[in-house]
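These notes open a run of structures that come right after.
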Structure 1
Amino acid sequence: MRILIVEDEVTLNKTLAEGLKEFGYQSDEAESLKDALYYLDIRNYDLILADWMLPDGNGLELVSQVKQKTPKTIVIVLSARDDKDSEIEALRAGADDYIRKPFDFDVLIARIEARLRFGGSRIIEIEELIINPEEEKITYKDKEIELKGKPFEVLSHLARHKDQIVSKDQLLDAIWEEPELVTPNVIEVAINQIRQKLDKPLGIQTIETVRRRGYRFCYPKGA
């Protein structure tokens, strides 16, 4: 699970990132609305922790944009505002939860776990192909396909951005925790695994290479 932390209080931001890591979550840290929008352009997130007051805007603006782009992404607003009207405003803006500062970290983790558990399925269904990121499972015409690890994540990411061209750099940033430490050829290896374990045995095409630009999920065009 990957979480985006949007919090301009640097100490709190770092504390949240370190605490989430201990519970097995990957996270990115943004301290402004601009930085948050940058991350949202290159990565998919299961959940976003968004501070209400940011140095360059209102955290609720972020909530609105996230929900328009990826409605299933869970957004929890963190705010020092402790009045009922503010909580109502945040929830009506699209937030899935509202947590007042200061908060107990264990309570925050419990709320995150609850939202991820009940926040809605992230299963991708395209005709007879079903990709279930929560269980790392692929089925096609009720037949289960064995594809795990990074190839599975690459397939899932491209499927979420169906018909869009995604570059190698975008895939590295979206999937690898430290993309600067790996070479772009790991993408080619992952794509080859997808074609060998999924496309070839089933006689379909899920991913096409767009020369000099990247890759595009194209199923069912190649069926």
Structure 2
Amino acid sequence: MKFGVIVFPGTKCDHDCLQVLREVLGQEARPVWHKETGLAGFDCLVLPGGFSYGDYLRTGAIARFSPVMETVIQYAERGGAVIGICNGFQILLEAGLLPGAMLRNRTLSFICRDVTLRVDNAQTLFSSLYRAGEVIRMPIAHGEGNYYADSETLARLLGRRQIVLRYASPEGELTERDNPNGSLASIAGIVNERGNVLGLMPHPERASEAALGGEDGRRLFESLIHSLKT
């Protein structure tokens, strides 16, 4: 498979994603500068974490208007697979490819630590190698990861099983204590209605090698590769 990793001014996790895709998973991957508009030939686009445009105005608000994003939107609308990680998730929200918005963490502070997550939907392109209800571990690193949506949008997310990951206790319980940023319904990752666009705040690329502390994130990429090859 061929992955395109979108790079905006201020992106900082592109090398991490490229390392995992190329060296760990053995896939073809190349960086795509934000001024590029030709995305033909890619099987998946990844919008990695960082601080695009310095997070001025609000996270993802300026990156959404980068030249590449119009092509990303068209790519997604044609059914192409897209993953937005952390700042990438924020950009997808700003671009309207996913519903909802991001607020500042309820602590009003940057949070960088491992969290436990419950897999709520194991039947998406991105989660097929997990088990429904499985508890996994990945790191987060953000100041604005407090997911918000109105009640109607939340009802749709729940009804259409668009919530893929939720912050949870090691036992899989949804508690305020285990919700690090105050995210609505403990939401950590969602897909669009069609199921080809995923946004998540945790960093799967930082949990893809045992030597770095765990491999739970690796299965997210492997799920996509497996899903698109079968």
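Every number here is computed from the coordinates shown, using simple stated rules; none is lab data. None of these values were measured; they are calculated from a predicted model. Cβ atoms are built from the backbone, for glycine too; each structure is taken alone.
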On FRET efficiency 1/(1 + (r/R0)^6) of positions 83 and 187 (r between Cβ atoms, R0 = 30 Å, to 0.05), which of the structures labelled 1, 2 is highest?
2
Can you rank 1, 2 by distance in nm of label points 7 Å out along Cα→Cβ at positions 27 and 99 and just name the one with the largest value?
2
To which of 1, 2 does the computed value 2.2 (distance in nm of label points 7 Å out along Cα→Cβ at positions 59 and 75) belong?
2
Once relative contact order in percent (Cα under 8 Å, 6 or more apart) is calculated for every structure in 1, 2, which label goes with the largest value?
2
One of 1, 2 was used to calculate helix-only ellipticity at 222 nm (-39500 (n - 2.57) for each DSSP H run of 4 or more, over all residues; to 500), giving -12000; which?
1
Compute distance in nm of label points 7 Å out along Cα→Cβ at positions 115 and 211 for each of 1, 2 and report the one that scores greatest.
1
Could you figure out which one of 1, 2 the value 0.95 for Rg/Rh (Cα atoms, Kirkwood Rh), for residues 67-194 alone was computed from?
2
Rg and Dmax of the Cα atoms in Å gets 15.9, 45 when computed on, of labels 1, 2, structure 2
